[in-house]
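Alright, structures below, take your time with them.
Nothing in this text is a laboratory measurement; each read-out follows from the coordinates by a stated rule. Quick caveat: nothing in here was measured; it's all calculated off a predicted structure. Cβ atoms are built from the backbone, for glycine too; each structure is taken alone.
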Structure I
Amino acid sequence: MKKYWHNPKRVLLKLSWEALQWELGYGIDPWFLKFLAGKVVALKQKSVEVVIVIGGWNIFRWALLEAGWMDRSMGDYMGMLATMINGIALGEALKEQDIDVRVMSAVPTPKVCEEFIRLRALRHIEKGRVVICVGGTGNPYFTTDSTAILRALELECDCVVKWTKVNGVYDKDPKKHADAIRYEIISLEEALHKGLRIMDQSAIALAKDESMPIFVCRIEDIDKIDEEDLEGTYVHAK
């Protein structure tokens with residue numbers, strides 16, 4: 001990572017719903033929350049400012065929409081609520097590690113989360129707090145991938161770091177194909193052209209238009225983002 005990006009000051013970490021359920025296969029794995037909190041502690045010890053965007057499919061699955069009896073917009077709103085559950089759980093795990101954290105929602109829910117207001121979020125970050133952004137963009141038809149790019153731009157992050165279970169982006173599924181090749185570096189434009197599943201196409205297009213780089217690595221390695229030997233894929237804007 002260090003060869004492409006030196007001494008990151010502020011990063012947005014995109015955490016998928018799949019990571020939160022970890023080995024359970026559903027819901028939230030308490031062990032993983034503690035593990036993840038430790039990784040964030042390690043980043044904070046390196047003076048890295050941290051913003052987190054979190055998915056929600058471990059709580060709410062698209063199968064309900066695919067059954068055909070639910071309106072897409074209402075399904076998306078349910079997904080936004082699911083991200084709040086995940087964000088609150090992660091926030092509590094971070095507090096257990098003595099990390100000052102604020103969970104901020106694009107959907108106003110004042111009894112459980114702060115409302116996401118850009119200037120307020122920036123102020124929290126400047127005070128050394130971890131900001132967890134939940135509720136998606138607050139609008140249906142937008143994924144948490146798009147939310148991640150949007151919040152990274154709004155909160156002046158250096159890069160979006162996407163956590164996965166593999167060490168970067170491959171030309172095909174490495175779990176199914178032994179000859180899959182990992183990209184060390186690739187442009188956002190090429191990623192769009194090849195249809196690589198880094199994030200959804202709308203998110204990649206926004207990152208490309210606004211020159212927001214994305215780094216993809218294993219969850220286990222997230223605290224090594226400033227180290228030379230970190231394996232992953234740097235998806236650059238130019």
Structure II
Amino acid sequence: MQKPLAKAILFDMDGTLVNTLEDIRSALGSALSLVGLPPPSVETTKSVVGRGLKNALKGALQDAGATLDEDVQEHLYHAMMEFYRAHPSERSTLYEGIGRLLEKLHVDGFILGVLSNKEDELTRAIVRDVLGDFPFAWVQGLMDSVPRKPDRTAIAQFLAKQGLSSEEVLYIGDSEVDWQTAANVPCSHILVSWGFRAKEKLQSLPGSVVVDTVHELEEAIYGIQRKRSQKQG
């Protein structure tokens with residue numbers, strides 16, 4: 001097998017590795033219920049995630065036509081987070097085939113990590129609950145000290161810690177936020193269409209690489225390595 005040139009792969013979590021949709025929806029619904037609103041629909045939930053849970057809540061309130069002052073929104077956010085921390089992964093599952101792919105990538109020597117815009121505590125809890133003791137080199141969610149994606153800071157910190165250059169990392173996600181994150185690094189990217197954004201939206205992003213199945217994702221990962229090898233040759 002040809003030796004990969006990229007040494008590390010960073011994954012978005014929600015909609016990429018783990019289907020967290022119903023747990024997010026439940027958390028949002030717990031907050032909306034406090035002001036007499038029904039839980040968000042599946043489609044609304046998909047559309048508002050990706051830029052942190054506080055922004056997801058704002059999006060769900062906007063979709064419901066609710067106009068609330070900042071103090072009330074802040075109260076709802078804290079109530080939502082309290083609910084979510086108590087129920088982080090009751091209905092969250094790995095997408096089919098992801099476990100096998102992660103094991104293969106680990107065996108093949110990739111440094112693997114997770115980068116999410118979900119709060120760090122929740123990100124770590126969900127990864128632990130759903131993926132157990134899988135040997136990720138790095139797991140990080142949203143932290144006060146680090147700007148959220150699509151800012152490049154978190155990936156830059158990961159690269160510095162691992163002693164890698166941006167050419168040696170591949171970023172995989174499911175949204176325009178992930179596409180922009182990779183562009184800001186800059187580094188190679190792959191977007192998966194089984195997550196929280198419509199395939200057509202992903203394909204409309206300039207230069208986007210979009211796959212539909214885990215098998216296609218595996219082929220794309222190793223295909224990117226081959227293309228890089230040909231360019232360097």
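The table below gives the values:
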{"read-out": "Structure responsible for 10.8, 28, with Rg and Dmax of the Cα atoms in Å, for residues 117-156 alone calculated and labels I, II on offer", "value": "II"}
{"read-out": "Among I, II, which structure scores highest (criterion: distance in nm of label points 7 Å out along Cα→Cβ at positions 37 and 221)", "value": "II"}
{"read-out": "Top of I, II by percent of Cα pairs over 17 Å apart, for residues 21-76 alone, largest first", "value": "I"}
{"read-out": "Test item: distance in nm of label points 7 Å out along Cα→Cβ at positions 101 and 149 calculated as 2.7, pick one of I, II", "value": "I"}
{"read-out": "For helix-only ellipticity at 222 nm (-39500 (n - 2.57) for each DSSP H run of 4 or more, over all residues; to 500) computed as -14500, the structure of I, II it came from", "value": "II"}
